[in-house]
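These are the structures, in structure tokens.
None of the figures in this text is laboratory data; all of them are computed from the coordinates on show. Just so we're clear, the structure is a prediction, and the values are computed from it rather than from any experiment. Cβ atoms are built from the backbone, for glycine too; each structure is taken alone.
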Structure I
Amino acid sequence: MFIYLKNEQEILTQELEYQNWRLIFKHSDSCPISRGALSEVELFNHKFSNVPILYLEVKSQRALSNRIESTYKVLHESPQVLLFKWNKLKQSHSHWSITNKWLSHVVNWGYNDKS
């Protein structure tokens, strides 16, 4: 399910509502690589509609994108996927490495994490 982010409060709300997998997808409408990544995220969404996808259009929401960068200590890129489990950032991928196959694999098989 896609949830369109407009402010930081929406991120906090999602942290409280979804304690399992969720992802933030940072997208630019003007970038062809980002359009390709969006297609991959949409394919993932069809198979895993229970995983919330917090969608952020970086040009119109640059301040929020910067806030995400500082909060999670991850360099801003677009397109970019930040993958969370139990409200902890587990992985971040950008550009051509954003694929339905990668997202599906991580959610299907979990992320080997001792924390």
Structure II
Amino acid sequence: MAESYFFSIITRHPFKIRAAKGDLLINSTFFADLSKAATMLNRKLGAFTIPSLIVQGLEDTAVTPAMTRSAFSIMPRDEQHVLVEIPGATHGFEGESLDKLIATSTEWIEKYIERPSA
């Protein structure tokens, strides 16, 4: 109910947000385009074949664990696609959580990097 009310307001009264590269018009077309982009992203994530490591801080409020889990759930389920969650880590990864991020990433990179033969 609240969502349809919001869209009816946006349709009748679009608004602009000032941005560095020009105004962004927020209207019903903006949300339709956003929905199309999300659908395309879901298709791309579902077909993602490149080994992928996602490291998520459990205290991140910019990109929440729920958002990351939702995106990760669309990706192929195999050993090449891994989600690591770090307790206590925020979006900026500091202190011990930064150490864990670096160690996890280094281990992942070493697993998949191609080394030249000697």
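Overview of values
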| read-out | value |
| --- | --- |
| Mean count of other Cβ atoms within 10 Å over residues 47-54 - structure with the largest value, from I, II | I |
| Value 34, calculated as relative contact order in percent (Cα under 8 Å, 6 or more apart), assigned to which of I, II | I |
| Test item: Rg and Dmax of the Cα atoms in Å calculated as 12.9, 39, pick one of I, II | I |
| Structure (I, II) behind the derived value -12500 of helix-only ellipticity at 222 nm (-39500 (n - 2.57) for each DSSP H run of 4 or more, over all residues; to 500) | I |
